[in-house]
Structure P
């Protein structure tokens, strides 16, 4: 099948989180299964600087907020996608430094509604006709609120492709004002609780849910959780109304990029054979050197992620003082986010300079080194649509300590007498998102570390899990075919 992926970010061009990883690895997996996937992204400054073989396909005139934009469609080359990366080039909207969604002070770009409406209009035109080509998608797969208007615009097109819309994180809903809605010259009929109106404003995420042919989330448990008030972010009624139109399909990870046997970022490569223990020790030694912590055999904890409330950063900051007081464990943290959390962590690093290293920002190299060098990975998310870092940790034999939610619940098997006996245990799962539960579970994990044989068993079982995209990509293939067939009934 011909599938057009529309997204606001994709590794290696631009990445702010797990969305970027998925938009890289899922198309690759689908292409390996025989589909023809092409990707369209905004032509951010950083993206244009990171691609080659640029070719102009043409210019289209697209309405914005009370004005019209000349939109250049560019075809670019990328090794894994070949010559099938399309860029929507509107310099006034996308030629900016840094993060694609917020400027340097941390606040959202004030014209985000216009930016992603123009992008969605351009994607809609590409879904009907790619200039200079007879290629036409059977399915347009849209991702997160930035592309939520694509299914809405395509609903107005005769004989349009089927549309699938994936919610990667319901907490980011693309909520804008009624003035934005009016200024963008969107169809007045859409301004209704049945369509895009949402608590007095308009939601691009809701548009994707309502107008698409099918909605997916990135794990089965998250698909169930978001239909409840606790996790629904006020969308639970909308989501429940979708019924069978809502499906949870678990994300996979790129087994080539995240592979301890070939990873060029780590000190010593390894598999789950006899070299495992020695290699982990070498990677731990190297990580301690990189982090500027004293060389030690003490257990080393790792964290990589956004420093935001969702990720339970406050649970980590509350837990660290008693952890350092009552155990010999150390920790390395990599991430960026809310300034208050960054400050709290840096203060703790100053207070415990020989026990804690905090790197504010992001480093792909250090992320791999933490996965390979830490003894366990800490991921106490309050909610987690899927999560990728716990799967990276499994792949690297670094048992994760996770909260029982979303994709974490779907991917980590808790250590218990039963799961140790039947050799299915892969990590540690606590049931309440509070610092006491996190601390208690880490202490349980530290106790198991002392039993070398059982700890080694858990690590090896973790590394043997099926974590790639093949099974999930096949589920998407079945979904694409079913929705495309419905379009032609």
Structure Q
């Protein structure tokens, strides 16, 4: 359920914030790109600190839920004010400063919520296969919330105008305000559901050792150890590579919807929503493939699907095989084949991304357990945070480059009309880079050394160490050493 809060806010920003600030408010592409990429970079920086702090928190309410509650509420409030820009901001030319500031606040709030939330999932589920099920369910619900939120928003908040010559719906400020308020309220509700329904997982951490300590030296030590983990590195590399391609598709596809394909509000909802359904379905299919082929091979299958889908779309539209308005007449009925092929390729791309991205989180949980065997301390929050830190660093750069490319190809911000050359370049960047980076995931993922047999041996060793009868027993908090032991 926590994915509802994450999905509405982060997918809402990814899908509409650039359109809002550049097309509705008139902020230059370069400035908008800086505001959003710097905020993403800041999000990456604070993640490790929050992960370490959460691992070493001592309260009667545990070490995860307090952060989830506070972070979720702050996330809802700051998300609303991303869209509710005060009038004096635009009047005094402060739009860039405001965009940067509010995005920094949103990302800080999101880090407070998301890092402990993901770590809680690692703690709840410790079985090798069930981890994949849990992470697959997370992605599936994220996409379900995306379908009911950002995807459906095209029809709910950005309807087609019936007045000839009226501006695009994405150029009307009030449409974004209504969406922002609805998503903010829903985010608060999802946050409360998470905290209340996981209260039985709360362990009073007062007076027990839950990590390596809250000193700055302990933080640096954990940071160096985790970031240098040889098992973590291939996961981070292939996820970051795939993320770059996904960012280009996610950021630029909205512009293709509006200016290249000229989709109706219903078509936007179907294609965007279909992509989210396929992404969630990919996460669930990944669970089945993981049991049959193991995790790294299932990742390669997902990346291959995404690469082929993007390549097909690029070839079809760049070579002129199909035009956006191409239609076939079958039995007297017009079939919009251009829209169907565009939507089909877009959805299959997200199917592949959903498949391998959910398995990556399952792999991180495995790596954290391997480290417990080596270090004697379980650092779920630290591993979740460092993984987020590294991927968000790449995300911040990718978002900036993707937004800068809009100006580079000749896109005109604030205009409802774009040149054919700019649109052609936009298609190439979206699907060409999406295909290239998805394909590059495969050789890196194949280098991942952990298998189900490897983890069986790790669990057996941990069970022997802790005196458990079952190898899949959950790790316990370590008692504070007494004076004699010290």
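Every number in this text was worked out from the coordinates using simple rules, so none of it is lab data. Since this is a predicted model, take the numbers as computed values, not measurements. Cβ atoms are built from the backbone, for glycine too; each structure is taken alone.
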Worksheet item: In terms of mean count of other Cβ atoms within 10 Å over residues 347-354, which of structures P, Q is highest?
Response: Q
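Suppose you compute helix-only ellipticity at 222 nm (-39500 (n - 2.57) for each DSSP H run of 4 or more, over all residues; to 500) for every structure in P, Q: which one lands on -23000?
Considering all the candidates, the number was obtained from Q.
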Worksheet item: Taking distance in nm of label points 7 Å out along Cα→Cβ at positions 155 and 331 for each of P, Q, which is largest?
Response: P
Worksheet, complete the sentence: Ranked by distance in nm of label points 7 Å out along Cα→Cβ at positions 67 and 291, the structure on top of P, Q with the greatest value is P
Worksheet item: Comparing distance in nm of label points 7 Å out along Cα→Cβ at positions 315 and 379 across P, Q, which is largest?
Response: Q
Worksheet entry | Of the structures P, Q, the one that 12 was derived from, the read-out being relative contact order in percent (Cα under 8 Å, 6 or more apart) | P
Discussion item. Can you rank P, Q by distance in nm of label points 7 Å out along Cα→Cβ at positions 75 and 283 and just name the one with the largest value?
Written reply: P
Worksheet, complete the sentence: When P, Q are compared on distance in nm of label points 7 Å out along Cα→Cβ at positions 43 and 467, the highest value belongs to Q
Discussion item. Comparing P, Q, where is FRET efficiency 1/(1 + (r/R0)^6) of positions 123 and 459 (r between Cβ atoms, R0 = 41 Å, to 0.05) highest?
Written reply: Q
Worksheet item: Can you say which of P, Q returns 42, 32, 21 when Cα extents along the principal axes in Å, for residues 19-130 alone is computed?
Response: P
Worksheet item: For which of P, Q does mean count of other Cβ atoms within 10 Å over residues 243-250, calculated from the coordinates, equal 24.0?
Response: Q
